[in-house]
1. Could you tell me which structure in 1, 2 was used to calculate Cα Rg over 2.2 N^0.38 Å as 1.95?
2. Who wins on distance in nm of label points 7 Å out along Cα→Cβ at positions 30 and 54 among 1, 2, i.e. which is largest?
3. Tell me which of 1, 2 gives 1.00 when you compute FRET efficiency 1/(1 + (r/R0)^6) of positions 22 and 62 (r between Cβ atoms, R0 = 41 Å, to 0.05).
4. State the single structure among 1, 2 that was used to calculate helix-only ellipticity at 222 nm (-39500 (n - 2.57) for each DSSP H run of 4 or more, over all residues; to 500), giving -17000.
5. Output the label of whichever structure in 1, 2 has the greatest value of distance in nm of label points 7 Å out along Cα→Cβ at positions 14 and 46.
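Values quoted throughout were computed directly from the atomic coordinates according to the rules given, and no laboratory measurement underlies them. Given the structure is predicted, the values throughout are model-derived calculations rather than measurements. Cβ atoms are built from the backbone, for glycine too; each structure is taken alone.
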Structure 1
Amino acid sequence: MGSTESASLAITLNGEPYRLDGETRLVALIAKLGMRPARIAVELNREIVPKSQYETTTVKAGDVLEIINFVGGG
């Protein structure tokens with residue numbers, strides 16, 4: 001067996017194993033999860049990611065990602 005560049009990779013998402021189809025931009029992962037960027041906070045490898053960096057931040061194998069979704073109520 002040879003290695004393939006498009007092989008899936010493993011990350012940890014909110015404390016659970018999660019597989020991606022390859023390195024993925026954070027903004028694409030947020031969209032895939034059905035979340036709205038304006039209503040979440042993201043921590044990547046224990047560092048807060050500013051919303052202004054969602055487009056340019058890439059999630060890679062072994063990354064630990066926490067996404068907190070804010071829910072309004074009243």
Structure 2
Amino acid sequence: MEQTYLVKIKKEYASDVIEDLLQMEAIELLEEPAIPEWQKEEVRKRLEEAELFPEKLVSWEKAIHRIQKM
């Protein structure tokens with residue numbers, strides 16, 4: 001049964017435990033998936049649009065209100 005966990009190592013000795021588990025092939029370190037280029041480009045486009053047309057921006061509160069009205 002394989003499970004995936006996101007782990008934040010808080011104590012120095014814990015990294016030694018991780019290393020031991022790696023050597024025993026009990027765990028595998030996974031890399032974070034790369035952000036696709038199309039997604040980065042979309043964010044760039046939206047940031048540029050926000051700078052050019054700040055009047056189109058909506059506050060978080062207004063956005064939530066619109067969603068709740070649906």
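1. Details: 1: 1.17; 2: 1.95.
Attributed to the structure labelled 2.
2. Details: 1: 0.2; 2: 4.1.
If we compare distance in nm of label points 7 Å out along Cα→Cβ at positions 30 and 54 over 1, 2, the biggest value is for 2.
3. Values: 1: 1.00; 2: 0.25.
Of the options listed, only 1 reproduces it.
4. Details: 1: -2500; 2: -17000.
Answer by label: 2.
5. On the way: 1: 2.3; 2: 3.2.
Answer by largest value of distance in nm of label points 7 Å out along Cα→Cβ at positions 14 and 46: 2.
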